[in-house]
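> Pasting the structures in now, so scroll down.
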Structure 1
Amino acid sequence: MKKKTKIILFVIAILVIVCIAAIIFMVTSDLKQEEKLGKELDSLNTLLNNYPLDYESLDQKISTIVTTDDYAKVEKAVKDYSGDFVNYMKQFDTLINDDTLINAVNVENIKEDGPDFTNTKKKLSESKTSLDTILNNFSNYLTEEVALSYIKDTELDEYYTNLYKKYTIGDNLSEMESAKDDIVKNLNDVKALIENEEEIVNFLAKNKRSWKIENDQLVFYSEILSNQYNEIVSKIK
């Protein structure tokens, strides 16, 4: 009987040791996964904060999942959310690097498309429409509601949901609001530039018989018009 009791106690002890080892393994594994997630998302954040953006590195980073289980769900959700930000930035960079936008009011374009500026007016109008779309996308995107929609169907518990929030919304909503305000301000500055360029080409088209290009310089026949033109140009930041 004593022998049986000893065997039972020994088995129980072994089971306890196995359970403790399993718990330690799971906790250690979780800690390693969380550490891996933190390093990966910190690396992603560094790329997102280094402008001009390295789109090739970002696309590769966003398309790769390095964690497992629920941590992988958090990682994928964060990267999906970040991926949309990158797509909006691609649209914005394409817009501001367009040759027509950059050269709309330089002498070469005035020679080529003046005095009516049909192509320039069309392109500037299209750029402004595109910018309004980008502005609207960013305004909607940088909200708590939209950020949380990326984990809506993941069935993550509160711990992992809070982990997701840490890497998207931040410690409080004021961080997201601040980022949103900065981006909207920059986009509105670009919109103001486009509107200034529109004002210049419209002024030149309206007064097309009152100026000429001479020695690669825009020359007005009237001092009044010259002053008005310079005043419009001075608005460009």
Structure 2
Amino acid sequence: MEENEQKQSTNELKKETVEAVNQVKETIKNVDIKNDAKEATGFVTSMFKDPFSTIKSIAEDKSNKNLKFAIIFVIIWVLAEFINAMLNVVLSRYWTGRLVASRLLSIVKITIAPIITILVLSCIIYLMNKENRKSILTTITSVVIAKIPVVFASIINLLTLISSNATPLTSRIGSFCSVVSIVLTYFSTKALFGTEQNSKFIKKFILIYAIYYLISLVIYYLGIYI
């Protein structure tokens, strides 16, 4: 019985993934970088004024009106990681003498890490949310919004390319942002599950992250750090 439910969930995920890809493509076509970037900035400001209400509204939104913001934040995150990887390859002595193909592969792995992070965590949440399952796009949007502090940390981390003296500052900001992101992810996931009581949800959230870190360990051996 449980095996059949798992197969059904997997099939639903495959179907929704195809639909999600098409919707993302359509949304990207309609993104106006200048205007939407301004709206995204306003969205971040309003989110940090009242993060929990914003997170809850996103988790309960069936129209996915915040998808364009999620796409913008993912693009910013990926670009920050790409710039960081590119300049590290150019400036670091560690890469001296290594094959060009190896260097390019390392850049690709670092660049796609944010996307894999979002997809892995979103799929785990989606598959475990059996009783109050939201669409995969709603789940992904909620996860991305919860990762905004990490996106901010990736941008700040670019300071280390200017001066190595910035490392103590950026590492602490990065650690702080990671903690904030986990807290936001907790409340975001809780809203997706439609659970009110923390005592009932905390074990499930721990299990979600246990699975996430187990998968991240496997991906680590592929040279991708999430």
Structure 3
Amino acid sequence: MENNELNGRAADGAEGSASSRRKLTTKEWGKKILLEFKDLLIGAAFPFMLTLILSATIISYVAYGGEDDLGLKIVVLLVGEAMIIAATVIFGKQNGSSAYKKTVQNGNKRKVNSNDLGSKLYIGEYSLVKGVLIPLISCIPFAVFLIVEAAFHNDICEFALMYVFGWAFFPFKLAGLSAWLALIWIIPFAGVHLAAYVWGGKVEKRKQDQLAAVEEIKDAKKKK
């Protein structure tokens, strides 16, 4: 029930039902697509950089040593994955919180007929779809390198997979499974971000509801 309320209010831009949104022109849709894509790239930048940094440092150790070091490699990989999950939760929560806050801000601007383009085009507002798209976008480089490497083995792609995208490449590699299966790792990564995104939206909703309640009390006192 709470999830429906959160997503419903966010989708409405904090101002009535989704059907109350004015229809955008073809030109406005073009601008909206570009601005929304830019917003998604900004949201995906930190998760991408995080996986890159941890893969190039901690997780890169898995690429060294022999079979005798398998136990240590697994421990290192688990530690690296745990750090990525924890950081993904942090970034996902922040993305959800920022998106819901933007929803409320845009809704308030539309109420006063602001000329702000972002509010008119509903840019950066809370959406479960965005909660999934953000991590998927951050995984596109990994998917490209993996597909090319699996289809046509080459040193460049192999190096990138080991030292840039090791977080998704090594779990199945150590298990001796097909490289193609590494694409499955994107699903839990996106799931963690989405869950954190929803959590951040809920936290921000409570905060905005409290602020709105305080404003209502102040307005009531002024009228007296």
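Derivation of every value follows stated rules applied to the coordinates shown; laboratory data play no part. Here the structure is a predicted model, which means the values were calculated and not measured. Cβ atoms are built from the backbone, for glycine too; each structure is taken alone.
> Kindly point out which one of 1, 2, 3 the value 3.6 was derived from, the read-out being distance in nm of label points 7 Å out along Cα→Cβ at positions 84 and 116. Don't skip to the answer; put the middle values down first.
Details: 1: 4.3; 2: 1.5; 3: 3.6.
Answer for the origin of the read-out: 3.
> log10 I(q)/I(0) by the Debye sum over Cα atoms at q = 0.11, 0.12, 0.16 Å⁻¹ computed as -0.65, -0.73, -1.04: which structure among 1, 2, 3? Walk me through the numbers on the way to the answer.
Values: 1: -0.75, -0.81, -1.09; 2: -0.60, -0.72, -1.23; 3: -0.65, -0.73, -1.04.
Of the structures listed, the value fits 3.
> So if we calculate distance in nm of label points 7 Å out along Cα→Cβ at positions 60 and 156 for every structure here (1, 2, 3), which label has the highest result? Present the calculation step by step, with values, prior to reporting the outcome.
On the way: 1: 2.6; 2: 3.2; 3: 2.0.
When distance in nm of label points 7 Å out along Cα→Cβ at positions 60 and 156 is calculated for 1, 2, 3, structure 2 comes out on top.
> Could I ask something else about it? Matching task: 31 is the computed value of relative contact order in percent (Cα under 8 Å, 6 or more apart). Pick the structure from 1, 2, 3.
Structure of origin is 3.
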